Structure I
Amino acid sequence: MASDAAAGWRPGDPEYRRITFALFLAGLATFALVYCTQPVLPLLAADFDLTPAMATLSLSVTTVSMGVALMIFGPLSDAVGRLTLMRLTLLIAALVAVASAFAPSWGLLLALRAVLGFAVAGLPAVAAAYLREEVSPTWASAATGLYIGGTALGGMSGRLLTGLLSDFFGWRIALGAIGGMGLLIAVLLGLLLPAARRFVATPLHHRELADNARRMLLDRGLVTLYLIGFVSMGGFVAAFNGLAFRLVLPPFSLSVGVASLVFVTYLLGSFSSPLAGRLAVERGYRTVVPLTLVLFGAGIAVTVIDHLAAIVVGVAMITFGFFACHGTVSSWVTARAANKGRGTGMAGAMYLAFYYFGSSVFGAMAGSAWSAAGWPGVAALSGALAVAALLLALSMRGVPPVPDPIAR
């Protein structure tokens with residue numbers, strides 16, 4: 001028998017399977033679209049006569065516009081609902097991705113990447129809040145972990161497919177193919193997601209928005225979680241931006257396609273995120289998150305060894321630890337925000353805005369770090385950010401939890 005609306009969907013319900021599968025695919029498409037330019041940064045630099053720091057802007061402008069859009073889509077979804085926003089924005093983002101493959105100039109390509117980032121933000125802005133509302137509270141963390149696992153697979157497929165296709169057909173056809181995949185998944189998302197049952201609209205009145213923003217920005221625990229996203233994502237993207245250049249230069253001298261095979265390690269992220277979500281239910285967020293960040297930082301240290309096998313092992317550790325952290329912290333934000341009252345969508349959007357601003361700031365800094373000091377400079381930047389995230393996570397042990405209002 002299907003779960004009643006008050007309890008939310010559970011794993012035995014067909015709707016639960018449809019939701020988790022659809023959002024797994026949507027997470028895959030979203031992050032394939034966002035990160036597909038990362039493995040071809042050296043090709044963009046050569047084609048448009050750019051420095052490494054300038055080439056990384058193809059990713060940074062996308063994540064900056066995502067951060068801005070998240071602050072809009074989060075509150076908007078609290079008023080108009082999650083479903084239409086997720087469906088429409090993913091479709092628009094995929095269409096823009098196809099158009100970017102035909103950009104004749106660097107300036108136009110950057111403009112299209114910025115538009116893509118703004119549009120694609122619609123799904124991550126509200127996915128965690130949608131799952132928190134429609135899935136049983138007992139299973140919401142696991143469902144969120146599965147969605148984050150899809151984002152990890154999307155990050156891998158976007159980078160891997162773009163890299164491999166660019167070896168044979170060039171970066172333009174590679175970007176167009178990723179856009180085509182996004183279009184297919186956008187259609188499936190529209191067909192699979194069931195109607196919302198538990199959404200309660202928050203009117204878009206300025207006082208209501210101000211009250212939500214105040215509660216979501218003045219809570220010490222939420223702000224700390226936002227900052228964990230900011231620095232951990234910054235360290236993660238900085239490392240992979242640097243790797244895009246490191247692996248195609250001596251002593252490795254790999255082709256872009258072969259170098260992109262390192263992103264197969266993202267499969268570990270699709271496993272580690274739901275695993276960490278389940279462990280968080282059993283052991284608690286305050287125990288699980290610091291452990292994920294220790295693994296993340298240790299992986300960065302391993303990549304300093306100038307051997308391809310060591311780099312692969314280090315990248316695997318980075319990926320496993322980062323996605324376990326991200327999936328758990330994302331669920332933690334929505335759980336804490338839900339216990340504080342209305343505005344869960346805004347809290348999730350704020351977390352992701354910090355997350356993508358970190359990607360933009362430190363991803364761009366990685367290009368400068370590479371130009372100045374090579375991989376040791378990039379590893380120092382990423383390692384320092386991993387340590388900062390760990391210290392923030394440990395500080396959460398001194399923050400009182402917010403009781404569940406239903407249990408009061």
Structure II
Amino acid sequence: MKKIVTFILFFLIICYINPYNVYATQTLPSVSADSAVILDATTGEVLYAKNPDSAYPPASTTKIMTALLTLENTNLNDKVTVGKNPPLVDGTRIGLYEGEELTVKDLLYGLLLASANDCAEALAEHIGNGSSEKFAIEMNKKAHELGAYNTNFVNPSGLFDEKHKTSAKDLALIMKELCKNPEYSKIATTLYYTIPPTNKSPKERGVWNENKLIQPNSTYYYSGCEGGKTGYTTQSLHSYVSAATRNGQRLIVALVHDKNKTFFPDSISLFNFGFDNFSLVKLYSKGDLVTTYNKNNISVPLTAASDFYYVKNKDDAAVPSFTLKNSNLSVKFFNTGEVVEEATISFKGKNIGKLDLLSSSSHYEKQTMASAHIENIIKNKYIIFISIMFILTLIVSFTIRRFVISK
């Protein structure tokens with residue numbers, strides 16, 4: 001009996017300290033990786049978590065951050081001149097030469113399809129003003145901007161370093177941002193790409209996509225997969241991150257530190273679990289009427305400034321609610337289409353986001369001044385009363401004093 005009570009208490013403690021709301025109608029998938037998540041790409045909500053914040057060496061899945069910074073800071077047709085370091089880098093390479101000129105596009109295909117470390121180094125030096133160390137600083141800066149706080153990058157390729165680590169959740173957040181760029185999916189779903197001859201290489205270079213989830217003839221082909229990245233070194237073990245879309249919902253799966261190399265079937269299990277159990281619901285479209293402000297003798301329709309989505313269990317009939325800041329719009333001056341309020345959206349007792357609300361009518365300065373004047377009078381009524389009483393007291397005191405003197 002004592003063992004049963006102890007187990008129940010331990011279970012309750014674990015549930016209480018888990019910051020992620022993982023719930024579903026079927027058994028949770030079992031995966032080999034030590035850190036794993038399913039992330040809804042629209043809302044950022046974690047739908048499945050196994051040690052999501054535990055950081056491990058990610059190997060070549062690092063390259064999705066290299067790709068992200070490349071797409072954000074360059075044009076695909078930009079020319080890159082290879083320095084002396086990329087041809088000497090360890091690991092997988094496509095055989096770049098010092099002084100060779102290639103486009104950013106060609107290097108990205110080598111980076112994401114062939115997982116070429118020399119391509120990673122060449123892009124890093126191009127963006128980092130000749131220094132992959134400076135590029136690593138930018139990698140970490142971007143990671144923190146995305147909320148990837150359990151991440152520290154040392155190099156652009158993922159070569160093992162004790163200080164080079166990330167977690168499954170952080171990796172998913174980086175992939176979430178990368179998927180916003182349509183060029184990424186175009187590259188990452190290409191089965192085969194030919195890098196044309198260059199000033200240093202008279203022959204074409206062919207690169208194959210190693211992601212089995214986008215290969216139609218593979219056992220692990222997954223319809224809707226928008227790309228992914230594998231990673232492996234002896235010390236780092238296996239890692240994998242991927243994105244897939246079904247019925248307008250995009251999910252990100254990330255698995256880090258997998259010793260059994262089951263990341264392809266495990267990712268499929270996680271994708272199926274996410275799509276089978278959760279729905280992405282649009283609560284408001286931009287321009288929808290959310291509510292009407294009816295206070296202080298004014299009526300202002302309030303509309304959504306943007307689309308608002310939330311994720312729910314498919315069997316859940318609950319509906320989100322909202323609360324307003326309760327701003328006094330009667331003392332404000334605003335035009336139609338301006339942000340005048342903010343709604344806090346809650347679902348089953350959990351805050352799931354905020355939504356700016358636009359005014360669908362104007363409130364003019366004359367009204368504002370009058371309302372403000374009235375409100376100030378009300379606010380200051382006690383001060384006025386005290387002032388009057390003070391003046392009356394002085395008058396009475398002065399009158400009594402004169403009367404006493406005259407006696």
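Given a computed value of -27500 for helix-only ellipticity at 222 nm (-39500 (n - 2.57) for each DSSP H run of 4 or more, over all residues; to 500), which structure among I, II does it belong to? The value was obtained from structure I. Source structure of the calculated read-out (percent of Cα pairs over 14 Å apart, for residues 116-163 alone, 60) within I, II: I. Quick check on the output: 3.2 is distance in nm of label points 7 Å out along Cα→Cβ at positions 148 and 284, derived from one of I, II. Which one produced it? Going label by label, the one that fits is II. Calculating FRET efficiency 1/(1 + (r/R0)^6) of positions 364 and 396 (r between Cβ atoms, R0 = 30 Å, to 0.05) for structures I, II picks out I as the one with the greatest value. So distance in nm of label points 7 Å out along Cα→Cβ at positions 132 and 212, computed for just one structure, reads 2.9; which one of I, II is that? Matching structure: II. Each of I, II could give Rg and Dmax of the Cα atoms in Å, but the derived value 30.5, 123 comes from II. Ranked by relative contact order in percent (Cα under 8 Å, 6 or more apart), structures I, II are topped by I, which has the highest value. Which of the displayed structures (I, II) returns the greatest value of mean count of other Cβ atoms within 10 Å over residues 156-163 on calculation? Largest value of mean count of other Cβ atoms within 10 Å over residues 156-163: I.
Bear in mind that the values in this text are calculations on the coordinates, not laboratory data. If you're wondering where the values come from, they're calculated on a predicted model, not measured in any experiment. Cβ atoms are built from the backbone, for glycine too; each structure is taken alone.
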